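The numbers here are math on the coordinates, done by the rules we state, and not lab data. Just so it is clear, the model here is predicted, and its values are computed rather than measured. Cβ atoms are built from the backbone, for glycine too; each structure is taken alone.
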Structure I
Amino acid sequence: MRIYDGTNDKKTPLTNHTVTVVSASRIICTETDQMTLRKNGREDWSLFYCEKGRMYFSDGVLKPGQIWIYPPKVPQKYTIYRQDSTVYRYLHFTGSDVQNLLLSLGIEFFTPISTRGDTVAMVLEDIQNSMMDDSVLSALRAEYHTLHLISFLARHSASYRSNMMKRVTDNMNHSFSAPYEAKIYADMFQVSVSRFNHLFKQYVGVAPYAYFVRLRVENACALLEETDLKIQDIAERCGYEDAFYFTQVFKKNVGLTPSAYRRANRF
């Protein structure tokens, strides 16, 4: 097994930029087992992205499509075995306040971060291509692409999704009388409708359309209890032009017709 201890790591001085790329590359591991063991870590941030195979860290295994981040001056140990035919990319970067930036965005360290699609690989390729020389323009391009990567990771963080889901449910609460448009909500997450449906159920516990219908029914209940509006008017206020269809939906969710519910809940 070949062991690398970090002796020849490229180093960079402190910077006032949000991020400054130190080095970036794509590694193909097929000839021998490899271990990297930096007892004192690096002076900068380390990001690893697994394209194929496996990367074995002390606290977890990195699989294709996943990212691992090490903060500065933290011991690093990861192993790659040739039978996995691993292909991975790395990015070393520093910045004026990277830790607070990543923490504020909910981006985690020391744990696999799962991503979807080819975006990460493409952005890391852009970063690597930006580092063809030491010019100011190259550094600026690399910074731009690295911030793009960080923003992409933020959109995959639990805190971001939780905040975005709150925005979605708030929107639904204020627009339940309008037609349900799944794509509008999916676009808020910049994901497909099917992916949005999965995320919504994961965070809220029910499918998004079922939640939307529940909001309509809850508001209908309030109008039946607190007003003398006709059933047709209540149906329209809750997004249903057809009072008969509204009655069917209401009874399916409440167990009573709107008229029966009003009689049972008026004092």
Structure II
Amino acid sequence: MKLSKIDIEYLNAQLPELKKEFNSKTPFRYIEFENFFKYEVAEEIYINYPKVENKNWDGTTYIDQKNKFTKTKFKENSIFETVFNELNSNEFLNWLEQLTNIEVPLISDEELFGGGLHQSINGAFLNVHVDYNIHPKTKFHRRLNVIVYMNKDWKEEYEGALELWDTTTNKNKRIENIFPTFNKCVIFETNEISFHGHPKKLNTPKDINRKSLATYYYSKTRPETDIASEHNTIYVNTQGIKGGIKRFSSGFKALKERVVKK
């Protein structure tokens, strides 16, 4: 399909430099850059981003995740259906393969399992983790995350930065702190050491939420050195006692939600 929402001409022009930067990162590869969508498209997404009060958002609380909402179903021919179709298109997959040097064809996920639109409200957090490694239905290997943030005038005191962590040494270390600013794209490989999250609680005004679009990509095989037994999301506590208290509070809220549902 011909891409009309993703600025593929800009991405192709930047590809040599982006590829060099992506492949230079350790212990896992990643990159961040601005202006992913065409300007007018980013504005349209921002204006039409569904309010969290609307129906069809999944806001389930977990011990390691609180006040985060997800949406994967969109109206036919809407800006969101069109954008996710492009993110899953062969042309964009081809660009990702060139960027990452992944040795086998990448496969998109039209069901957007775990992906789609994300929106977090005040008090939200997502603890540092590595993602599930095998798609629960297709059984393909998860290889790559693409996230595009949709937040204007984001302030540092709001927290909500995407943190990337190196856990390969005896002492865990944060290696990046990426603020979720408007039309910024983050791409990183997913493996057994690609720890990431936003563990600090959002500190936003009532009318400001943390918004993003997320798509995940897979392959039928992966290098034997990267293969691990199938597992769900694995979390780590990077905040010590404070993190333990936060998890207890979130766990209590999750328990209350499940009791009410029964």
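Remarks
- Origin of the derived value 17.0 (mean count of other Cβ atoms within 10 Å over residues 75-82; candidates I, II): I
- Per distance in nm of label points 7 Å out along Cα→Cβ at positions 83 and 179, the highest-valued of structures I, II: I
- For -14000 (helix-only ellipticity at 222 nm (-39500 (n - 2.57) for each DSSP H run of 4 or more, over all residues; to 500), calculated) the corresponding structure among I, II: I
- Origin of the derived value 6, 30, 38, 22, 4, 0 (P(r) over Cα pairs in 10 Å bins from 0, in percent; candidates I, II): II
- Set I, II, criterion mean count of other Cβ atoms within 10 Å over residues 51-58: the highest-scoring structure is I.
- With relative contact order in percent (Cα under 8 Å, 6 or more apart) computed over the structures I, II, the top value is the one for II, the highest of the group.
- Distance in nm of label points 7 Å out along Cα→Cβ at positions 67 and 211 derived as 1.8 - corresponding label from I, II: II
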